[in-house]
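**Q** The next part holds the structures, each set out as structure tokens.
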Structure 1
């Protein structure tokens, strides 16, 4: 991960110990780590709609707007596709590190807190 120190700082500031984050920035950071943990610890054995939501959430917000070029958006989609293989989960950190770096770069481009609309049926 290229932005590890910044990730740690933002995690401490934006991601609650339990439940969803208050901001889109924090929720995207949380989503990547939820996916990483499930893949590396459980091989996606517990894959469900919540994990599908995290994939959609990341793709939707990272590829919308003008924070990234079209080429970067293609790379983001490729990295998210690698993570989203529920039948063949990544067993290494690299795709998660890359997506987390994209999230940090997106957060730099969007420094003002954007409220996250919490989902009542999201259990993870």
Structure 2
């Protein structure tokens, strides 16, 4: 069974392959009876919610994702070729920002829980 999520696999200039799945959020009322969790989403193509880099080939990049999530149902593959270099540079920049974004999200979540626990002790 697949669960489609927009993704891209790309080859960087150094020859390694990365895979990124774009961040997404519900596009509609998740509690509605007819809400479709697979297709009722909006994607942010400037942020990854999953990233794995440094793979020897596209299959290895996909395997890294499949260890964590179900079959993504397809995606775009970009080889390091002149016509793809601009998009690959953009993807590499998003990938470079990924660890900092995750750290900021984790810190915000920790602060949120600290405030909740502090309110319980008052």
Structure 3
């Protein structure tokens, strides 16, 4: 449901708006993958007097802090991209590696809020 807005709108190929929509789609998926990647397997024993005759295991959602730390590391290593004429993201500087589905991307530098405008 988060991606519906970007997926339904049509943008001029290679436009700044299309680049932002593609960036959002990519980063949203990377965020979902971060939750899955940092999930933990939790198990519980069942049985008489702790005999553990049956074990139930499940994926447990990681703490908000753990996901945040993981995404902060990804943010620090994010790759600058732009939309090409075919409507795909491409890296701005070819000396860098292509971002994977787990990496974050950006189309413009974040402002430095410590500096006065």
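**Q** For which of 1, 2, 3 does Rg and Dmax of the Cα atoms in Å, calculated from the coordinates, equal 17.4, 61?
**A** 2
**Q** Moving on. Assign the value 3.6, calculated as distance in nm of label points 7 Å out along Cα→Cβ at positions 4 and 52, to the correct structure from 1, 2, 3.
**A** Considering all the candidates, the number was obtained from 1.
**Q** Something else now. A value of -11000 was computed for helix-only ellipticity at 222 nm (-39500 (n - 2.57) for each DSSP H run of 4 or more, over all residues; to 500); which of 1, 2, 3 is the source structure?
**A** This figure was derived from 3.
All of the numbers you see were taken from the coordinates with simple rules; none came from a lab. A quick note: this is a predicted structure, and the numbers were derived from the prediction, not measured. Cβ atoms are built from the backbone, for glycine too; each structure is taken alone.
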